[in-house]
Every structure is written in C-alpha cells, then in structure tokens.
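Participant: For reference, the structures are reproduced in the following blocks.
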Structure I
Amino acid sequence: MSKLKNIIKQLSTEDYNSIYSSLAESSAEKSAHLLRFMREKQLSDTKIMEELEVNSNAYYTLRSRLNQKIEEYLLHQMESPRTTLLKKVATITDVIFTKKKAISLATLKKLEKELLDYDLSNELTVVYKTLKKIQVNSPEQFNYSQLYNRHIAYMLAVDKAEDLLSEYFKKYGNYMLTYDETEKLGLTLLKKEVENVANLYQSHRLYVYQSCLTIFHRLYMEPSLDDATNEDQDSIESIFLKVENIFNTYNLDSIYYHLKIVFDFLKLEYYLRINQQRKADKFFDEINEDAPVFVMNYNLYTFSPQFLLTKLERYLKLDTSQLLYEENKVLFEDFEIDKNNTAQYVIYVTYRAVSCYYADKYDESAKWINNLLNDLSLKKIPHILLELKLFLALQYAIKKEDDLFNQLINSIQRQIRILGKQDCTHILLFTKVLKISINEVKKSKPNKVQNYLNKINKESFTKVSPIRFLKFDEDFINRLT
C-alpha cells in the first residue's frame, strides 16, 4: 500500500471530514473524490483513474497535490499547541509587570515544564533568565542561574551539532566527486566531533542528529555493515528503533515530523545493502512521492541527492527505466536546483540525462549535460568532467552528429593525455567504442563494440557518472551500430 493510502486510512474521522470539506469547498472536486476513493473503497490505482476519468500523468499530479494538502493540514494541527506555547513565551514580560509574584512564578514554572516536553532550549533560556531575576532575593536564584547557564550551553551544543551535520554532508558531496583522502579523513573527524557534542548531554535531539550521521557514515564510509566488528556501537537496527521511539514520544515536534523521511531514506539504503528487497520497496515508495522536496530541502540532515542514484539503479534492475522520463515531467515540474551545490547539481543532471536517454530523447539528454557544463566549471573534478562529456558524446554518436562528436572526442582525448592514460583506462576504452560506432565502415561493428564493452565491464566509473547507468546489452549495441 502506498504512503498516501496509508496516511488517509489512518486519519481520524474528524480530520478526514475536515480535509474532505476543505477540498470540496475549494472546488477541488477530483481531489476530494480521490480522497474518498482511497479512504472508503478498496480500489486499485487503475480503477480509481477510470472512476476519475484521468490519465496516469493527471492521476500522479492529483495524488501529489492531495498528499501536499493532507501534510499541510496535519502540520498545522501539529504546530498549533507549539505555536500557542511560543506565544506564551512572548508574553512573559507582560506577566512579570502585571501579575503578583506568586502568579508569575507559577506561570513560569508551568511554562518551564511545557518547554521541557518540547525540548525548546532557546525559549527555556528566556524562562530561566526571568526566573533568576525575579528570585534575586531568594536562595532559588542560584539554582535558576545554574539552569540558565546550562541551557545556554545546551542551546549552543544543539546549534553546533546542526552545523557539523550540514558540514558533514557538504563534505561528503565533495568526497563523492573527488575521492580525495583528505576529504575522507575530514568526514571521520566530523563524525567523531558530532559524537563528542552528543555525549555532553542526555538529549534525545542530539541523539537523533548523531544518528542521522552515524547510520549514513556506516552505510557509505565503512567497508562492512557487520555490527559484530565493534561491540561498543549499537546495531543500525537498534538505532532505528530508538529514533522511532523518540519520534513517537515527541510526536508534536515539528523537526521530528520532517526528519521521518530522512530515516525512511536511511532504512531504504540499509535494507538495500542487506538485500531485504521487500522492506526496501516499502520505503522507496514512501520517499518517491516526495522526491523533489526531499532532494531539494533535506541536504542539511542527509545526502539527499543519493536517492536519485538509488532510483536509477532500481529502475534499471526492474527494467522500467523507460518510465522515468514521463514520471519526471510530473514530479519535477516546479523543481529548482541549487547550482551552488555542485554535487547535488551533477547528480540531478545525471539523473535527468539518463532518464532522457532511456526514453530515446537524445537531444534533451544532451541539453541537460550542456547546460551543466555551461553553468559550472568542473576543472577541479576532471574525471567527472570527462565522464559527463563521454555521455554527451554518446548522444551525438547515436544522433550521427559527426561534427559535434569529433569536436568533443578531440577535447576528451586531449584531457586524457594531460591526466595520463593509466588513470583514464575506462574513459579511453569508451571513446574507442564511440569512435567505432560513428565510423562509416559497418563490417563487424557490433562485434568490435562488444569486445571493448567486455573490457569496460572490468573497469569502474565514478558513482555519479551517467555511464555507470548504461546497460551494455544488445539494445545498447543496436542504438550505437
């Protein structure tokens, strides 16, 4: 069952009726009908499309918009008590100047308890600062001074953890493009620094932030997932369970509400690593519906562009890569890429260009690569640059655009000579495949291409290379020859 159907079936009757009425009153009848079909009837997606009289693209758009409406409603419901609490903090000064001391103290202590429940460290410092002031003539003043100092330090620790988290995933993006050992060492040092900050306090928030990094690091930066190799660390499964318990306990926390998708992504990657495909499928479906928002807005808490590479691998494995192009037109209709985030931009363009290739949209695929090359200078990551140019040359070869192809191949070969052939074996072999394909001599062309492809299969391309997502099968040879 999809994420959307799950959410709709779990809505309370009051919430369901409220959302349905809102949609009906705003002239979104088809969205209202879709909500009703998913809630009240056991219909397949195909049957629902027939009932609504829409095609697959329109249905996908309806689902996306309905999902957004429901999430906005639930978020509003969740934030209402939190917003009320923040408003109370804003009125502390009025309470102090207008109420008797006993009432002020009772109000502040009640507010303290509520803020502790929400783990709102910034607002707690305001409460403790006020309490130590109005208790200036009481022995309690020292206690509140200590609490104030401790929460100032805790607030700075949370800020520090968030900064380290975003710095880690920025550095991971750089490492993914360069495989630089200094960057790799920096990732390990950042992981240790986050652990040190988290160990300063018994804090569920710091534990969640640490878990975002710890699980990702163990999935991508450590050679083995064997938890038995280190008896001092929790298993990944147990970390997932602890985080889930925290989310359930603090279910009104808006940050945790949004971070659920981060841990869904980590579960997807984890279950793929241990070959539990059925569990991985469940989390893939849940993330895919929110893929544009996840890729665009969650890179401070994980390396969210990785999902696009995982998605390419999944569709290739299922032999459904030809479906990506039409799906992307709906999913990424309003997507805005951050061109200052080089790793994210390169991965996104790789994803879109490969999707176009499998839909036989070679001109559009070439356009994606050309736009990237015009927008960014990739001289500091020469291997990525060459692999992108190779994929571009492939589009020209298939389209038989000889002039553009020869110009690009000459540029690639000059760069290979500068870098050294020993470091570019896979690139050199692929250029030979392309040159054979563009050659007018047709004799034994498929056999020659196949021979070189057999050699290329023994080599490895970078993780973000579009060449890595080509299937060197009979279809590929036919496209070229």
Structure II
Amino acid sequence: MADAKQYDLIVVGAGMAGIIAAARIAEKGVNPKTGDRLRIALIEAGPHLFKGTFRPGYGDPLHRQLVPQVEWEEFRFVDSWPWPFGLKIVGGCSLHWGAHSHVPFDEDYENWSAMGINWTKQSMKEAVEDVVQTLSLGPDPEEAYTPGEHLFRQAASSLGRQVRPVLTTRKNCIYCGFHNEGHGCKYDSKGTSLWYLPTALANGVELIDRAEVKKVIIERATGGGVVKGVYYEKGGQVQQALADKVIVSCSTWGTPVLLAKSGYGPKDELGNNCIVENTNVGRNLDGDTSAKVSVAFDQPIKEAGRGTNGSICFLDHDSQYKDGTGTLRISTADLSYINYPHITALSQFAPAFGKAHMDYMRKATTQLGAITVLFNRAPLRVKGRVELRSGAHIYPGDSYIDKRMQEGKEMAIEVVKKMGGKYLTRFPATFKGMGGGHANGTCRAGSDRVNSVINGDFESHEVKGLFIVDASSYPRASINSGSFAAIMGAWGARRIVATHFTRGA
C-alpha cells in the first residue's frame, strides 16, 4: 500500500451532490486553525471524460461524440453500479437525468422541520438560489410548446385543472425536440454538476478519478465512532487517504451500501462486521410510482425543432392529507419529444406488418405520445429499504397507492378524450414493488437517531466526522430528486463550512 496522503476533507462520489459540495466547501471554507485553503480530495470510481468548462448550448466535440454512447445506448462505454442509474463517471447521474426539476414545496419544508431540523425556506434560501441560478432552473418558453401540449393545457383547463409547467435546468437550449429520449443533450444545455467542477478545481480540490472507495475507515470511540479516512482502489492498487472528515455522496442506493461495508448500519444485517450501529442506514426509502397512458391522434401533435424539456402538468392532491401524501402529477413529457422510428414501430398502436404498418410509420412519429401518471409521497406506513449487500431496493405495495394510481389513470383518460385522442393503457392492477422512483431518505436527516442517520448539519449521529450529502439525506420529497440532490450539495456545503471550516470554528 502506498503512503497515505493527509487531507482536511475527503468527498466520496463526484456525482450531482458530491461535486457541488466539494466546490462550495473549497470556495467558502478554510482551515479553522490557520485560515489556509482546505486540502480536499474528491474521489470518483469512474473516469473524468468531459474535461474543461462546459459551454451550454454549444457543446464540446468530445461530449458530442460520447453522449450518444454514454447516455443513449445504455451507457455502453461507462461502467454502472448494480443499483439503478448509478453511473461510474465524473458527473454521475447528473449526466443522465432529464433535468426535470423543482425547488422544494412548502410541504417539503414542513416535513423536514417535523424531523426537528432547521431546514426552512428561509434558512435554505441561499442554497436553493445557488442551484436555481447555476443550473438555470425555470419554465420552458411558450414558443417551445408542441401542439399536443397546447391541446393538453386547453383540455385540462376546461376540466377545471390548474395547469403548470414542469421546470427544467437548461441554458441556451435550442428546443430541438430530440432531448428526452435517454435524457441526453449533446449541446450541453442540460444542467449538470460538471458546471460546478471548474470552481472546485480552481479552489484546490484534488480530483481522483477511476478510484473506487472500498471502505470508509471508522474506529470505535466513546459514544460511537470516529472517521480516519478511506481505502480506495486505483489501477489495481489499494491506497489509503487520511482525513478526520469524510463526506459520502454515493446516492440513495450507493451510500448505505458503502456505509455497511464500512461497518456502520443495522447490526441485524451487518453482524460481527458492525462497528457502529444505526438501524436507519438503508431504511426509510421514499420515492414515487409512475405509469403511462399511451395516446394516439389523427393529426400531428409533435414537431421537429420544437418541444419542451419539462412538459406541463397538473397536480391532484388528496384532501385527507395535509402534508402532500398521495399527490398525483399528470404530465405531458411524452407529448413533447419526437418519437424515434424504432420506438414508434414497437408501439402498442402499430399494426403488426405489411402495408398497414408502412402507412402507419409514415405519420406515427409525430402522432403518438403518452400521458404520465406519477404518484408522490406514499403514506408514512409505506417505507422501503435498500438491501445492503446488493443495493437492490425493496419497496412494499399498498392498496392506497393502487387506488390513487387508478384514479390518476382515469384523470389522464378524461383529458385524452377531451383532447380528441385515442388511448391504450396497460396499467397494472397493483403496483407492488414499483415504488422508489426518484428515491431518497435511506440515510435521512433528523434530530433523533431513533429515526434518522444524520443531524441537520449532515453529520452522523454516532460517527464523528462522517457526513452524508446526497439524495439519501433528505427525509421526504414531493417530486423528482435531481434538483433536490443538487440542493443538498449546496445546502450541506454551507452547513459543513459553518460548523467546521470557518476560522475559529
């Protein structure tokens, strides 16, 4: 083993939250004793392919070459983790996500405050604005709406629904209409954590790519444990990096798995490998459930060179819950982007073969789409977990989820009829095990270790110097997790700087 290098801070995972946290801590934090710039290592299992500063709306030649392979052909040239969307690459899931996004709703702040942490709209304002401005979060321009989206808005409004845009993170987007299949954008207009990376590097962060962290070094101490650094493998050699502060930012699935390998988690799963116990590591998995109502029209509803990135939607709240539980989102993402021919040919509406199929293919790429029904926030009794050996998620079904999803299907069909379209849906009768999309909560924050893993400053309740900053950190969320993970990076950085990396702290 090579000689260990000493750092003030090690960040494990250069994905959405990890890069942002490293960048802002390096920019705003100092050694509390000397006032010197911090020595920060940012360790990522995958390669750093997209080097240099992004030019949103223009793209980089290498990126243009790689994006179709990396993002649109099942990540053919980049390894992935066994858990969903775990991409081994600098930029991580932020290179893959569709950039559909929102800032936290009032219900989110209320839910987080209910966990006894000071995550309020006022306290988090600067962090939220950081992400909104850097990633350019906002609605799509009216001029980008497709005929199908206009039809949806008219139909839903006539049924008394309050239609709103689904926000996206884009800069200098040309709205080509080919953005969404596979979530790629070869012109780099989509917001990613790589936009923060130059800030990190300019402030002295050492990026160590192609280096997989095998274990966070945790030693037993009075009241729990203490962090000493990490072991990582690079080029076939196991190396050690030392620091008394380590941020784990490996996603909803990857973070609890790494913590379990490090001896931190439920003793009933870790057995004799348990160094410090917390029964919530890998538990309390929250997320959404979704399905689509396929639709077809006799006239074009899409156009090449036009199409929103975020679509439009309406929300349906369950009045029996005040915290947003059971909210449905009915949206039009599949009424925006042009269908690729191979997808069109395999549609449920397609004739099997012959002249009928040929006639269908001449028009169908612009006449087919879908309405998405998405269920947010299952009741508190419905919580999943991450299997700590494999990273697989286990999410229970529930009759309430089934009921709300069927109600959402009927709402979507009602709108489709009003639009003058035909519909074909294969909604399952039950949604057992289908939850956990846009997942979060597996190492959630709270004031009490009985029901959480970290405190409001993102530090482990039991392990001094261990921080968790990613989508696993927040207790519940109302909508897609991409921007929420980014906000965790920006907010977590500010809390860690305030408590540990300010002169005299």
Structure III
Amino acid sequence: MNIPPTIEVFRTVRDTGEKLTPSKPLTFSDYPDVVVPSIFVDPSTRFQVIEGFGGAFTESAAVTFAKMDALAQKEILKAYFDPGKGHGYTLCRTHINSCDFSLGNYAYDEVPGDERLDHFSIERDCQVLIPFIRAAIETAGGSLKLFASPWSPPAWMKTNGSMNFGGKLKPEYRNVWARYYASYVKAYTREGIPIWGLSVQNEPEAVQTWDSCVYSAQEERDFVRDYLGPVLQAEGLGNLRLIIWDHNRDRMFERAKVVYDDPEAAKYVWGTGFHWYEGNNFDNVQRVHDAFPEKALIFTEGCQEGGTHIGEWNLGERYAHSIINDLNRWTVGWVDWNLLLNEFGGPNHAGNYCSAPIIADTSLGAQDGIYYQSSYFYIGHFARFIKPGAQRIICAPTVEALETTAFLNTDGRVAVVVMNRTEQAIPFVLKITGAAALTEVPAHSISTFRFTII
C-alpha cells in the first residue's frame, strides 16, 4: 500500500468562520515521538458499503421551496444536490399520501370502497412536490435513489375511519393497500421519477394526532409475507428495496426478529429502517446486524423537534454523533428528515414544528432569507467525502472524546471524520500503517481528513 504524503483537511468550528473550510494540509511522516491521543486507520480491514446520504422531500419542503425566487431555489438545490459544489445527496425519502409535514390530510384515492383503485391519482403531488424532486434530480446529475414511506392508508381503509390518531388497516383491504403501493410506484415512474425502495409503514407503533397507522410486529410480517411482497413481485416490482420497522432504535431488534425469523416474509425484505426519537440505543443497530448480517440497515428519519433552533450549534453535534455511531454499526445509508422548512419550522398541518438543515424565510423569498444551520455543515463532512460505493474501514481512537469513522472511496481516497464535542482542543496523531501525522481538532468542531492510497 502506497500513501502519498499530503492529507487534505476540512473543518467546521464553532464561533469561527470555518464551515466546511479547507485548512492547511498535513503531511504523513514516520510515527512522531509524542504521547497524545491517536486514531489508527487500517484500510485493509473493511465493512459495509455505503448507499448514500440525503434528506426528505415533503410537501412542506416543496411548498417552502416554491415560495422562494429562482436564485434562491438554485442555491438550495446546489447546496444539497450538486455533486461538485454541494453535499451531492444521492439517497432521499418522500411520503406516500400525506404526512405531518403536508398542508393537510390527503390520499391518492379518497373514494370509499374503490377496491379497483379506479380513482387513484397523484395529481396533488404534481403541484409542488414532484417539481421539487425533478429539480433535485437534474441538479444531482440525472438520478437519485428515492424511497417512499406511507404514514397512513386512506381513511376508508382504516378501522378508525381517519388518517390521523393511529387506527389500523382493515383486514379486508390488505390486498387493495398492497396494490396501492404498486400504483404509486408506477405513477411516479410515469412522471420520470423512479422509486428505489419502499418502507412498509412510517412509525408503526406511533398513535399520532397526525397521519399514522399501527401495526404489531406480527401484522407487519404477515402483510409483507402474504400481500405486499407477492403483489410487488406480481407487478414486476420485486427489485424494490423493501424496508421494515421505520421507527426508533429502541425496539428495532425485537421488531426485525419477528419478520426475519419467518423465511417467507424475510425473502421480500431488503433491510431495517430506524429513527432517533427515543434515546440513542446505538447498540441495537449492531445487534440487528449481528443476528441478520445479510440484511441492510438504513437510518430513515431524524430531526430537531420544537421549532427552527436557528443558530444553535448543538444541532450539528447531534447529527454527527448519530451519523458516526450508526455508520460504525453497519448502517449503509443516512437520511435526514425535511430538506427545507420555513421561518416557523413548517408549514405543518399538525403544529409539530421542527428544524431543518436549511431554513428559508418565505417572507423574504430571496437568497438573503436562506439560513444554513450547523446541522447542514456537519452533515456535509460525511455526504461530501463519503460517496456511494465507499466501504467503511477500521478507525480506532484511543480516547472517547474523539468521535470518528472512516471510509475508503472507490477512487482510492480515504475520508476520516473526527468530531470533538468538548470545550478543549484535542491534539492527536492520525496513524496509518507505517506513517502518521500530528494534528488537532478544535473544541466544538468536526473535521474531515482526506488522503489517497494506491
């Protein structure tokens, strides 16, 4: 293994102007004779392959985007999707029917008893959501991996007669609901937007005041095994990545086990999706991998609740702490929640306003109304330097305060991401077999170190 001597350094540091800023390069040399913490990187020991990073296209994000002028829209698209000048997002999510971050409840077929789905239409999505997705795909270079999640079936398919407040799918509509997914995928494909994957149900244990639907683990297993999986196969959509759970890490092992222990259900499932809203529980991500190593793991949603939190630095640190720990436990994709929200953290028909990495002040509607949160810059230290196809490699710190992960990209470039959430700068030695470099990470900062191996 040959290692060119130069190490590129990119930093984001609190209370400074450094935000994904190139810093003075480092040089590898023999191991320095100093006693400081170290991070040892071994590109020969490899783990999972990355699918990508991204965020969610919601109706709220799309409405906010549509209220900005052309120059502001171009800047937002570039910031997220331009592979050379932005984050280069490649893996994104959207919703089937409405979600809490829609302007109200809606479904693609609201005609009670329409079991043939004769009235199925995605016309509502064509107003602002699909144009937003199309613009992102164009900025990304022509393609995105897009997966879709339902928050609720139409009200007429549910036991409580409402898209909100939980309720369950009526047993007599399980086949109709399965065909509904297929109709959605085909409708989006006709609009020039291919769907990469589907999750069975967003947060299947949550009874929310907004769009929600409850499944037990056994109900999710049976729906996948007896209805959704077979229907997708019969409709020629068996190549879609089917994702189960799509809820918090706390119960992900228990839920995944119920499905994966049934071979007839498991054969249809690509992986387990998870969120971050009930504690960290990072070890449960590892447990699912250890028990079912052939199945993928994907973080499908996370955001800061309770308003916009403009200017708060801990947003970025929360994101990076989650991303590092999830990646180090075999996660192959990490997808943020809303790509964009307005100056109130909405619009939102449920009133549960949240933050997003980019906030756009729609009262201004221009570039000077675009606010980049710390979360935007922290995500960039992963999305910009760890590309699809990259493989995780050994990255072993000697102190817990150095939160770190490392990946080998397909072009031979290694990206080592290091975060320091403490109040003090931490000097350390970046080591690779036979060579090392002495450096430091400032207090409340994140850095990406990039070098090439041949």
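Participant: Among I, II, III, considering only mean projected area of the Cα convex hull in nm², which has the greatest calculated value?
Facilitator: Going through I, II, III one by one, mean projected area of the Cα convex hull in nm² is largest in I.
Participant: Sticking with this one: Please state which of the structures I, II, III yields 4.8 when distance in nm of label points 7 Å out along Cα→Cβ at positions 34 and 186 is computed from it. Write out the running numbers ahead of the final one.
Facilitator: On the way: I: 4.3; II: 4.8; III: 6.4.
This value belongs to structure II.
Throughout, read-outs are computed from the coordinates displayed, never taken from laboratory work. The shown structure was predicted, so the numbers you read here are calculated from the model rather than taken from an experiment. Cβ atoms are built from the backbone, for glycine too; each structure is taken alone.
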